[in-house]
Structure 1
Amino acid sequence: MTQHETLRRYGLFTSRAPRYTSYPTAPHFNKEIGPETMADWLEQVDENAKVSLYVHIPFCRRLCWFCACRTQGTQTDAPLRGYLDMLKAELAMIANSLPTGVKLGRLHWGGGTPTILPPAMIRELAAEIDRYFPLSEGSEFSVEIDPTLIDADKIAALSEAGLTRASLGIQDFDPHVQSAIGRIQSFDETKWAAQALREAGAKNLNLDILYGLPFQTADSLTDTVAKTLDLSPDRLALYGYAHVPWAAKRQVLIPEDHLPDGPTRYALFHMASQLFGAAGYDAVGIDHFARAGDGLLNASLNGTLRRNFQGYTDDQSEVLIGVGASSISRFPNGYAQNAPGTGEYATAIASGKLATTRGHAMSADDTLRAQLIEDLMCRFAIDFKDVAQTTGAEIDEVVNFAKDLHKSYADVSTITAQSLSLSEPALSRLMAMDLDAYQTASNRHSLAI
């Protein structure tokens with residue numbers, strides 16, 4: 001049986017599955033987690049801990065049709081001022097709940113479009129974060145950047161704030177594809193942004209492209225990959241376009257009749273992966289690539305690669321604090337998510353309360369399944385003894401999960417007395433779904449490839 005036939009038999013080309021950036025996934029969060037629980041979890045953080053901080057800027061000048069993120073459009077800076085004030089108030093409340101001495105190991109600004117902020121507001125937000133959460137030595141400060149909404153003054157402000165890693169979204173450079181997804185972005189302006197960020201001191205450059213877009217062909221994606229490599233990124237993400245118009249209403253503007261089918265999506269992914277490999281980038285997880293020396297590749301090689309809401313990460317902190325509308329915090333105890341809309345979020349913060357509206361408290365079973373899923377997604381293997389020690393589970397329980405997986409995926413997995421390993425990483429999301437105690441029969445996810 002060929003590889004293609006094997007993948008087809010296991011349903012890769014037609015099945016839908018969560019991306020498993022958390023377990024349980026966000027749709028299964030509940031309203032039992034509120035501001036009081038969030039405050040309790042913050043108070044329980046070790047005073048010597050290095051935590052990670054995610055700041056969500058939901059605003060965009062344009063709403064790209066392909067995007068399923070929680071965002072809102074604005075053509076003026078007027079909403080930014082009020083939102084920034086709410087971020088500052090939330091930061092103060094979080095700092096008041098955290099033990100004295102906690103520092104930042106990682107800081108990430110995402111969106112939306114963080115670079116929609118004018119330079120003065122970039123400096124103001126950075127100063128407020130530093131006031132409460134000084135970055136520890138050797139820490140990383142990364143920002144998601146729209147190359148069409150960045151200039152020299154904004155880059156200077158980010159550089160002054162200590163930017164170490166810039167993440168630029170490309171998607172695809174083909175004009176026909178760009179028109180079909182509502183994202184016009186030239187190679188020249190992307191190249192200028194990448195070079196200007198490097199010159200300003202950003203040591204690391206991430207670039208993201210998408211496969212599975214309307215009108216995308218092998219030739220057009222090959223050209224996009226070549227141009228992307230010309231920018232000499234340290235790290236690359238090759239994401240499959242997630243067409244979920246029932247969840248992201250703007251995606252109804254995407255011409256569905258011109259979306260590639262499952263086998264074509266896989267062919268595009270495989271082709272781009274081969275091109276990245278030939279250019280000296282090693283695969284990390286199921287959809288990332290990195291050059292030698294990059295922290296993500298190092299984590300993959302030494303077995304410490306992890307999953308979080310940005311995808312794959314080498315961040316080892318057990319605590320990720322989300323700030324801003326819709327942002328999600330992760331603690332050993334569970335997950336806590338802020339109100340999704342900026343209005344509801346602002347109302348909560350203005351009342352002097354944290355904006356948590358939902359989340360999930362982890363049980364022992366959740367912790368075990370979460371570790372099994374993370375190991376499958378990051379290492380394509382499960383070490384029975386290691387999982388038992390990490391989660392406190394009985395080793396027989398771990399082995400039983402592995403046996404069930406091997407029974408369902410016998411042709412693509414190998415089981416020994418010590419471990420289970422997967423030979424087809426592309427199937428890891430489907431295998432993870434078999435471990436998901438909350439998953440119900442549904443077509444509400446994106447395609448598994």
Structure 2
Amino acid sequence: MKCYCGKIAYINLSDGKVEAKEIPEEYLVNFLGGSGLAARLIFDLVDPTADPLSPENALVFMTGPLTGTIMPTGARMTVAAKSPLTRGWGEAHAGGFWGTELKRAGYDGIVVTGRSEKPVYIYIHDGEVEIRDASKLWGLDTYEADIELKKLIGENVRCAIIGPAGENLVSIAGVFFDVRPDGPRVAGRCGMGAVMGSKNLKAIAVKGSGKVEVENLPSLREYLKRILPSIMSFPTTQLYSTYGTTAEVGPMYTYGDLPIKNFSMGTWDEVRNLEGEEVAKRIVKGHRACFNCPIGCWRYVDCEVDGEKVVGRAIEYESIGALGSLLLISDPAKVAKLHQLCNKLGVDAISTAVVVAWFIEAYEKGLINNERLGGIRPKWGDHKLVEELIMKIAKREGIGELLARGVREASKEVKGSESFAMHSKGLEIPMHDPRAFKGMG
């Protein structure tokens with residue numbers, strides 16, 4: 001079946017065994033897309049009672065039928081496993097170029113099982129799969145690891161990487177793709193970085209020279225010629241092209257959808273500093289696009305905060321809601337700095353902000369013993385506090401050991417705090433107030 005390579009790389013890190021297996025055609029028909037295929041494979045491979053951080057869990061990287069084709073916005077892919085946050089199904093998604101490169105290398109997906117005795121990375125290139133030593137990469141942040149991997153393999157390789165948070169099995173750790181020069185793209189949700197770290201797997205680097213075929217390329221080209229003007233003239237598309245997803249901040253605030261102060265407030269005058277036009281004016285320096293995407297909502301920043309340079313992926317709606325309004329931080333440059341720190345250390349910005357907001361509120365209500373704080377005095381709007389907490393979470397150090405477990409588990413240890421621990425079955429809720437729209441309540 002065209003659009004697919006028809007193969008998945010199965011990699012057992014316990015014994016080093018690598019197999020390329022064909023995907024049954026019934027799976028391609030009945031389980032559409034990266035999430036569908038990943039769900040079927042995990043159903044087949046993982047015991048529902050398995051510990052998410054055990055060798056028995058499977059970590060699946062899966063593309064969809066449109067990944068790598070000329071279809072606009074078809075670059076996204078899925079990372080899935082049993083989640084250490086929910087202890088159920090977990091999936092996260094990312095755009096960029098990694099998924100396309102994997103298909104060009106000859107595989108629709110990767111299934112990683114087992115656990116290596118020492119840190120390793122996987123290198124996939126034109127059908128070949130190698131498991132290589134990553135001892136010198138272990139402990140590096142995602143940016144540093146990307147630099148070192150490209151020194152070893154070449155600048156034109158695409159990398160999926162975990163940071164120190166994933167190595168330390170932080171439950172809110174993510175997987176980071178296309179980190180440099182203006183990334184990363186992030187599969188942040190559900191703790192997939194912790195699952196990757198539990199396997200002693202630092203990175204997966206891919207490089208391919210193949211092509212992704214479609215059934216009838218001339219017909220597809222004609223179809224795209226007809227629909228592309230409609231896509232690009234659509235008002236939301238034009239806003240995304242101009243401001244990225246920060247275009248949503250103002251409208252979502254008006255709807256009551258943007259969360260403020262741990263979902264406890266409905267209005268906040270300083271939100272205007274975080275709206276798309278203001279962010280673009282103050283810190284955005286340009287834009288990029290994922291593979292074959294005409295919209296180009298991916299922005300990058302170049303600014304300075306506290307004497308430090310902040311360069312790379314720009315803040316978007318979710319990171320503004322999480323590290324901005326949820327914590328009452330209104331300076332977009334400070335939000336960008338916190339976002340970059342999350343990306344470097346390898347934590348999901350959404351989950352991190354939710355657990356930090358819970359922590360500040362619990363302290364305000366007198367529910368956290370001062371002896372646990374190590375000199376920290378939590379307060380709203382303090383970007384320096386949030387910066388310190390992000391580092392402690394990634395290292396599981398001091399109060400960070402509690403926060404690294406995610407907001408559900410943390411709140412169980414602090415009596416009286418579960419009512420304002422904002423999660424759904426263990427997963428911190430994203431930056432949309434459930435009271436704004438019926439479909440989210």
Structure 3
Amino acid sequence: MSEEFLPNQGGREMSIRLQGRYIPVLLALILMVGMGSAATTEVHIVKYAVDGTTVLNETTVTYQWMMNNLPVLGDGVTHYYAQGPVFKDDPDPVIKELIRWNVTEDTNVLEKDMGAVRGTNVKDLCDLVGGMNAGETIKMTAPDGFTKYFAFKNVYEYSSREGPMVVTWEKNGLKPDTGYTDGMRLVWLADASTNPWGVNAFGNWDWHEAADSVYWYYYVSGAESYPTTTGLSVQTVSDIIIYSDDPVPVAPTAGFISDVQSGTAPLTVNFTDTSTGTTPLTYAWDFGDGTVDSTIKDPSHEYTMAGTYTVNLTVANAAGIDSEIKPDFITVNPPPDTTAPASVTNLTNTTFSQTLITWTWTDPADSDFEKVMVYLDGVWKQNVTKGVQSWTATGLFPDTEYTIGTRTVDTNGNMNATMVTDVARTAAVPDITAPASVTNL
């Protein structure tokens with residue numbers, strides 16, 4: 001009987017090769033220890049990088065959370081079975097191994113009732129931390145240290161015959177905290193296609209066909225080994241550990257640009273992330289108001305108020321966190337003023353002579369008022385700046401009526417369309433001719 005150690009894979013458990021098959025080291029000891037764990041009500045899921053130590057993602061969920069947030073497998077009525085060792089012998093080693101695998105699935109099945117269970121697909125739990133890729137493995141453990149490894153294909157690419165791997169949190173109506181003492185437990189929801197009783201049984205041959213030999217399980221008695229699936233069923237599952245081939249993440253360096261840096265309100269700015277570091281990255285954008293405004297990679301933001309804004313991008317991954325802060329990065333100008341100033345008031349002529357007239361008025365109170373455009377008889381004559389509030393027309397004809405018109409203008413060029421007018425007359429030329437003499441005296 002030959003024994004051969006499987007090479008250590010990144011610090012993971014060793015196995016022993018026995019008659020061409022791998023079995024766990026110290027199996028009997030592990031089985032004895034595995035019987036003593038208390039029921040678990042939550043499971044910790046963690047995904048490691050290729051170095052086996054760097055955490056890429058992790059979470060812990062209770063069975064209640066699983067029940068309410070993930071698909072539920074099992075109906076709580078149908079019983080599922082594993083298969084125990086088949087204690088049969090034959091002098092021919094090939095025949096002996098074949099009959100112990102029990103292709104017909106007709107021995108030591110009904111004795112291994114896992115109960116009427118409900119639970120959560122291991123695949124769905126792995127997906128909570130990023131899932132698995134082909135060639136990767138998971139380790140499922142109990143608080144007492146009982147551990148089993150499984151391949152990607154058995155977690156994600158199972159056939160209907162062996163069925164999905166399920167962390168069960170209900171058995172015969174009982175939950176881990178109400179009497180399901182060996183829960184949460186790993187159970188395969190196999191079909192009923194092979195065994196003579198038509199029960200849903202996860203048989204030894206099912207696993208022979210589904211799994212690579214490194215994952216086969218044997219019950220060892222002296223010099224004899226017997227395939228069995230009951231030993232795969234981890235009781236009181238507490239941890240699911242994914243050993244991925246993902247590289248150790250590089251810490252991020254935050255960076256960003258934008259399509260515009262200034263403009264008139266409302267101003268829409270499109271930001272582009274230029275950060276480096278191992279993906280996936282998480283994003284937290286602050287566009288200048290002191291709160292997290294967006295968590296997407298390349299957001300857009302509309303600035304509705306005039307002002308100068310500091311933009312901050314914080315990025316993070318499993319290896320670290322970094323921020324880039326750009327002070328006064330966005331300048332938003334107020335929208336153009338399209339409102340004309342009010343008209344002048346109290347327009348009146350104050351002095352006049354034969355050749356000139358002086359008008360005065362009161363400027364409007366608008367803060368952006370700039371000037372008064374003055375017209376005489378409909379013809380523009382002069383712009384009078386704010387504060388002067390008077391204008392004198394010269395070179396006029398005596399005893400002639402003149403009309404002044406005014407329009408106000410602000411600093412943005414907005415002109416009041418209303419022409420405020422006033423009419424005044426120049427003084428007449430004095431009569432210096434003596435009257436004629438009397439007649440018919």
helix-only ellipticity at 222 nm (-39500 (n - 2.57) for each DSSP H run of 4 or more, over all residues; to 500) from the coordinates reads -2500; which among 1, 2, 3: 3
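If FRET efficiency 1/(1 + (r/R0)^6) of positions 216 and 408 (r between Cβ atoms, R0 = 41 Å, to 0.05) computes to 0.00, which of 1, 2, 3 did it come from? Walk me through the numbers before you get to the answer.
Numbers: 1: 0.80; 2: 0.25; 3: 0.00.
For FRET efficiency 1/(1 + (r/R0)^6) of positions 216 and 408 (r between Cβ atoms, R0 = 41 Å, to 0.05), the value 0.00 is produced by structure 3.
Read-outs throughout are calculated quantities, based only on the coordinates presented, and are distinct from any laboratory measurement. Remember, it's a predicted structure, so these values are computed and weren't measured experimentally. Cβ atoms are built from the backbone, for glycine too; each structure is taken alone.
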